[in-house]
Structure P
Amino acid sequence: MLVVDGSIGEGGGQILRYTLALSALLRKPVKIVNIRAKRRNPGLQPQHLASVKAVSILADAEVEGAYKGSMELIFKPRALRGGEYLFDVGTAGSVSLVLQSLLPILPFLDRKTRIEIRGGTDVPMSPPIDYIRYVLVPLVKKIGVDMDVEIIRRGHYPRGGGIIRVTVNPTVRLEAIELIEREDIEFIGGRSHCVKLPSHVAERQAKSAKNYLISKGIDKPIDIEIEYYEFSKDPHLGPGSGIVLYAKTLNSVLGGDSLGEKGKPAEVVGREAAEKLFNELSSGAAVDRHAGDMLIPLLALAKGISKISVPEITLHAQTALEIIKILMNVEADVKSSNRGFIIQVKGIDFEI
């Protein structure tokens, strides 16, 4: 049985998520030790247990050590099966991170699959669900992942209550991509939302973001959708707010985001998201730093050699590269360039 050290790289939950996903696909039993050893609260937490449960159900896996605080897990996958599923984190834990643990598996399921995930859609330390919808989904579709993500209800920290629905169709194989040249920006899009708060919060976030981008010389169309609810018709547990911006270029999509919090002016929230997006664009890279690490497992499964440019190699990217080498013996390397860094991955042309 392959043993994976959960303290490598960033030493967090990402090692668990990617190891489980690739183990399930390859039907390779694994033992993960030192789970989240570098975190203040090491071991499995409700957020991570939701990922373990989700992957184990899709992979019909035998699991040992799946309890809160556990620092070791044995995972023995049997066979993948698609269908209709519902997974509930049970807290405001991120639905995006549960989805991240399933993403490499989804295109290789045996039938059209619909998955509902409940928890936090817009919470700290994880990709907001609008980032997944507007940035990650268009990028994975380029590789051949036929999926869509729908928000049913938003969930913010600490109350959660969010619901998303994911629909994915089977894929014969994933194709390599080459995203090195960013190409010209076509437009800037985005969504600024607030729940259980006055509508002006979402409006001020959007206005601040737009003003910042214009002040930096962005002369392309900027269209930021405003999402808010009348108090009497607001179905959310809330309160909460946030904004996701994305730049659509001729061949790619890059994003930036920020979350509201108590005492944080809406103008600061909007400016933060705009600053993040502008910094990604200023690098000249074709893929932003966060999408870069999420694409790596898919590139390892694709047919051919993929190359993507990113502004920086994050700890999450380093971890993803390490995991694909350990579980799949994939050839992957990183080279510096005038666009930041180029990640090159030789995929294994995986097929079920």
Structure Q
Amino acid sequence: MLLYQIRGMEHLLDDPEYLKSHDGGDMLSVLTRFPSSARKAIRDAEKLELGGIQKKKIKALAVAGMGGSAVGGILLRDWLRDISKTPIFISRGSRLPAWVDESTLVYAVSYSGDTEETLSQYHQAVEIGCPLICFCSGGKLSQSASLRKIPRLRFPKGYKPRAAIAFQFFGLAAVTRNLGLIGDETWGEVEEAIEVAKSLSEEMGPGTPTDSNPGKALAESIRGYTPYVYGSSLLEGVAYRYSTQLNENSKSPASAGFFPEAFHNSVMAREAPPELLEKVCAVIIRDPVEAEAASTKIDRFNELVAERFGKVVEVEAMGEGRLARMISALYIGDFASAYLGMLYGQDPSTTDSIDALKKP
């Protein structure tokens, strides 16, 4: 029997020794440094020589990456979806889409620099003659980019790819800004986003008790349930991030969807047999700037699933700008997933099953 089951409803997450014994990879410290990591990523990106890549010749942006290294691109896409005239596509596989050509800017993103699928797309982009920028901490991608004199933003070493999200997102965003693809007004949202994250960092750190810690409280609320996470179109990538962080950090099954798409399919899950639903928890990420019509329909969605699901939990994003709302919601989920893993007696940094899958 796991320790958290033995001790019942006590706030196990407020026991410093318990946290220390289940955080061999120092995930909580990495999460706490998110705001300073974001600022470092921007400073590093501003120094990057872009090799003559010209905005006027860029017709689309393809971000090639897998797993945690793809999330920065997903967030960039969602942030700029209703703003940017340049389409942003996330390519998660071994091949770039057939439409990619010399006018497509390609970001090859692999934290390790050795991700097989990303390397394959990188070499394809080289063959096509795409303008190309690499983002990595080292590995084969870094070596090849150096030899070919391709612009390369180096991430700090020593992180799990999923834990390097501050470097990956803000690094990609700052490079995109330097290329002229993000305007001054939109870029003005960055400072608020980092300041909101800084405030949350203090609230969600391991020293803050569960009763006043959004990350710990969320972990406690979904413990023992299978989470299904939903967000608005702005928070689509954030909802996906919740599911993958719950998979990797919490070692928990999880899935994600988004509104309004979920109105047309996910709501039907409430008609499943009760024995299937009693341990399902809907996690609804609310955007405080949702349009009234959308908010009303999400309220109704919540009412319907609450009638049948084991539990419904809401997480409210913070901030005024689009980016602050995205980052605040994501940050709460990142902390919650780490704390949930610890409640389950796991180290959130381990990836034994991924490692086993990669073995020949």
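Read the figures in this text as sums done on the coordinates, not as results from a lab. Remember, it's a predicted structure, so these values are computed and weren't measured experimentally. Cβ atoms are built from the backbone, for glycine too; each structure is taken alone.
Looking at structures P, Q, which one was Cα Rg over 2.2 N^0.38 Å, for residues 155-258 alone calculated from, given that it came out as 1.33?
Source structure for this number: P.
From P, Q, which structure was FRET efficiency 1/(1 + (r/R0)^6) of positions 171 and 299 (r between Cβ atoms, R0 = 30 Å, to 0.05) = 0.20 calculated on?
Structure of origin is Q.
Give the label, chosen from P, Q, of the structure having the highest value of mean count of other Cβ atoms within 10 Å over residues 219-226.
Checked P, Q; max of mean count of other Cβ atoms within 10 Å over residues 219-226 sits with Q.
From which structure (P, Q) was helix-only ellipticity at 222 nm (-39500 (n - 2.57) for each DSSP H run of 4 or more, over all residues; to 500) calculated, if the value obtained is -14000?
Source structure for this number: Q.
To which of P, Q does the computed value 2.9 (distance in nm of label points 7 Å out along Cα→Cβ at positions 91 and 275) belong?
The read-out was computed on structure P.
Matching task: 0.20 is the computed value of FRET efficiency 1/(1 + (r/R0)^6) of positions 179 and 251 (r between Cβ atoms, R0 = 30 Å, to 0.05). Pick the structure from P, Q.
Q
Ranked on relative contact order in percent (Cα under 8 Å, 6 or more apart), which label among P, Q comes first with the largest value?
Q
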